[in-house]
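Listed next: structures, encoded as structure tokens.
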Structure P
Amino acid sequence: MEDDDIPRPDYIQALEPWLGKPVIKVLTGMRRVGKSSILRLLAKDRRSAGENVLFFDMESLEHEALRDYRAFYDRVKSLLGGRKSLLLVDEIQEIEGWEKAISSLLAEDAADIVITGSNAKLLSGELATLLAGRAVTTEVWPLSLSEFDAFSAAGENRHTQPTEDARLDRYLRFGGLPGLHRFGFDEASYLQYLDAVYSAIVLKDVVSRIAVRDIDLFGRVVRFAFDNVGNLLSIKNISDFLKSERRGASVDTIANYLTALGDALILHRVPRWDIRGKRHLQISEKYYAGDIGMRQALLGRRSQDIGALIENLVYLELRRRRYRVSVGKLDEGEIDFVAERDNGTVYVQVAYLLDSPGTIERELAPFGRLKDRNPCRLITMDRFQSDNFDGVRRLYLPNFLRGAEL
């Protein structure tokens with residue numbers, strides 16, 4: 001089974017209103033989350049409708065000679081031959097100076113342009129100024145649980161379909177990279193694939209780009225950050241950890257590592273939001289993994305990690321649903337997530353199991369300190385707990401991950 005065989009309609013639907021419009025359509029996301037497949041699905045759909053489509057995979061050796069903006073521009077113009085077409089460019093950051101070629105093609109109205117990139121700063125700095133008002137971005141994430149179900153169903157014999165619980169367990173263990181489903185659901189192959197993806201991203205998007213000299217030190221920082229998803233994390237925390245392992249690193253070095261991991265979308269930095277003061281705080285932020293499978297491949301599977309894993313999954317699902325996400329700080333206590341969209345704010349707490357009255361009281365306590373009327377949600381793995389606690393609606397985690405609304 002190829003990834004391209006499984007539709008991901010949410011992303012195609014996000015692109016469709018902009019097709020034919022004089023803006024650059026940008027898909028961003030960590031490597032191997034399926035951006036290339038989405039482009040190929042779009043190409044297939046448009047070709048079947050009779051549209052002329054040009055597709056460039058810039059990671060392919062076939063296009064190595066086009067990794068300079070002038071060579072790329074000249075090739076595209078020659079292929080267009082004066083006929084406006086749909087131009088799809090995968091991993092555009094591989095083209096040196098790509099923004100010059102794309103900006104020119106847009107200004108000339110030579111093509112309807114969709115590009116992908118694997119860097120969070122693809123549209124930043126001078127480039128953001130150059131393309132201001134002329135680019136729209138859609139973030140691509142690892143598979144949701146419902147998408148994971150669809151990929152699983154396509155990859156297995158219909159007589160041996162795993163149960164929903166079995167698919168959830170597999171999702172918790174191996175994450176949501178679409179390429180997993182090429183390996184016949186074999187655990188050893190899964191872990192080998194995840195390790196290979198992690199290594200490729202680190203080497204290509206981090207180590208080479210920021211010229212990391214001490215690979216061992218860098219690896220320790222990554223492991224510590226992955227080991228602390230959902231915990232408040234500071235450069236001092238990391239520095240103290242390195243000292244405990246008889247290693248040292250400057251503040252600037254650690255900060256550069258975290259920034260590079262964020263740019264490569266391996267880690268996502270989540271700021272803290274002071275709910276009383278209505279401002280973002282600049283210290284002790286939280287980080288979440290771009291895919292929990294890579295975290296598992298790096299650290300191994302440990303039963304004590306379940307709380308961090310489900311919190312990480314809720315974060316990814318909120319971002320997939322286009323919420324802006326912060327960690328809520330109160331005078332006493334914390335709200336796991338403050339999720340904002342244009343239609344309002346939702347406060348979200350995440351807990352593994354509500355196994356005692358004390359646990360329920362602890363999880364609900366921060367909601368009681370809120371002074372506004374925004375909805376509050378408690379997401380847990382309890383199958384049979386009450387669905388309502390004094391106005392706080394509880395959601396069963398698998399239902400939420402499969403699309404239940406907050």
Structure Q
Amino acid sequence: MAKHTVVTMPGDGIGNQVLPEALRILKAVGFDADYIHADIGWEYWCREGNALPQRTVDLLAKHKLGLFGAITSKPKKQAEGELRPELRGKGYSYFSPIVTMRQRFHLDTCIRPCISFPGNPLNFIRKKTAGGFEEPLVNVVVFRQNTEGLYAGVEWTNPPEQVRAALATHSKFKPFTAIAGPDLAISVRIITRHAARKICQAAFEWAKKYSYKSVTICEKPNVLRETSGMMEDEAKAVAKEYPGIALRSTNIDAQTMWLTKNPEDYGVVVASNLFGDVISDAFAGLIGGLGFAASGNIGDEVAVFEPTHGSAPKYAELDPPIVNPIAMFLSAVMMLEHVGEVEKARRIRDAIAAVVKAGKVRTYDMMRIPGSAKAISQGAATTVQMTDAVLAKLAEQSKSADASNHAELAEVHE
């Protein structure tokens with residue numbers, strides 16, 4: 001019996017291309033696991049009115065560990081229009097399955113490493129004052145509160161009368177009282193003290209474990225005084241428990257400027273849901289974009305790992321596939337670290353780093369050319385070729401380790 005069972009959810013579009021490649025990598029490092037396919041995504045919304053079927057929820061509840069590819073989301077009217085005719089008008093409402101998964105299993109801690117690989121042509125560089133260029137190492141890990149904030153799903157168009165009545169008790173709502181219901185849309189930003197403290201605690205624990213010197217709380221408390229204010233308050237309270245780690249505070253808008261001036265000054269960043277989503281993508285842009293951006297959704301019992309890119313439907317039909325699978329590989333690395341397979345995770349990361357540094361195999365994004373069928377004829381590697389390159393480096397690692405072991409044994413016998 002395998003040591004682990006992983007629920008695999010390729011999802012939509014390129015998720016079906018990159019997730020199988022990640023399984024090849026996991027097999028190569030000897031990860032002892034059974035893989036169970038689970039249904040998720042747009043196909044099931046259109047066919048069943050549910051993008052996250054109960055059977056998939058049940059598998060995650062049972063096995064606690066998931067590896068997820070990508071998902072397609074479309075606006076409300078388009079989503080309703082793509083339902084099977086017999087399901088239309090029956091009250092079905094599309095809601096992102098990954099957001100549902102996070103809330104259903106309380107996956108409230110989202111970890112998004114943004115760490116550059118030397119030699120990546122997409123890495124952030126800047127001019128030196130004396131001439132030439134420099135490439136600072138970006139080594140940032142974003143902690144995003146994953147279940148609250150503006151992603152909590154508490155929103156209305158044409159809010160019911162009792163909601164309007166409640167809002168009318170606030171003086172700031174007065175300019176909106178005369179707006180007709182169909183012309184009024186409301187989303188509620190919800191922050192709870194417990195969740196704010198928990199994500200801040202997770203961020204400081206990570207900083208302590210991996211020797212980061214600071215944690216930056218990235219919010220907007222000068223405007224969002226109550227919600228961002230609570231995040232700030234809890235970050236300050238948690239910081240007192242970690243005297244060796246500095247707490248820094250930045251506003252989300254200013255942070256998006258500063259990260260392109262001095263990204264090496266930041267280590268661990270913690271933020272509420274939307275701001276964490278924004279700032280993690282911004283930092284990902286400094287290390288190569290979404291082709292290098294992985295994430296882990298961690299709960300008390302269940303954990304699901306995924307690249308942060310979308311389903312990219314315009315690339316999904318290309319044969320052979322050309323998308324960069326490295327973000328999916330790094331998501332698998334995070335999964336290995338989560339279950340304690342640290343050495344296997346290190347081997348994969350080192351193999352990816354070696355391929356990137358060598359620069360002989362690059363997907364279209366790494367070559368800065370348009371993503372199309374022509375990319376291959378222009379020298380871009382396919383998705384499978386990138387996997388093969390990483391597998392080759394893993395094989396080289398194994399040979400090198402075997403040679404080293406033989407040499408050590410020879411010395412012992414001498």
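Bear in mind these aren't lab numbers, they're just calculated from the coordinates by the rules spelled out. Predicted model, so just to flag it, every value in this text is computed and none were measured. Cβ atoms are built from the backbone, for glycine too; each structure is taken alone.
From which structure (P, Q) was distance in nm of label points 7 Å out along Cα→Cβ at positions 136 and 304 calculated, if the value obtained is 3.5? Kindly include the intermediate steps, with their values, before the conclusion.
Working: P: 4.8; Q: 3.5.
Going label by label, the one that fits is Q.
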Percent of Cα pairs over 23 Å apart, for residues 200-319 alone - structure with the largest value, from P, Q:
Q
Among P, Q, considering only volume of the Cα convex hull per residue in Å³, for residues 144-231 alone, which has the greatest calculated value?
P
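Tell me which structure, out of P, Q, gives 1.00 once Rg/Rh (Cα atoms, Kirkwood Rh) is calculated. Numbers along the way, then the final one.
Working: P: 0.98; Q: 1.00.
Considering all the candidates, the number was obtained from Q.
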Between P, Q, which one scores greatest on relative contact order in percent (Cα under 8 Å, 6 or more apart)?
Q
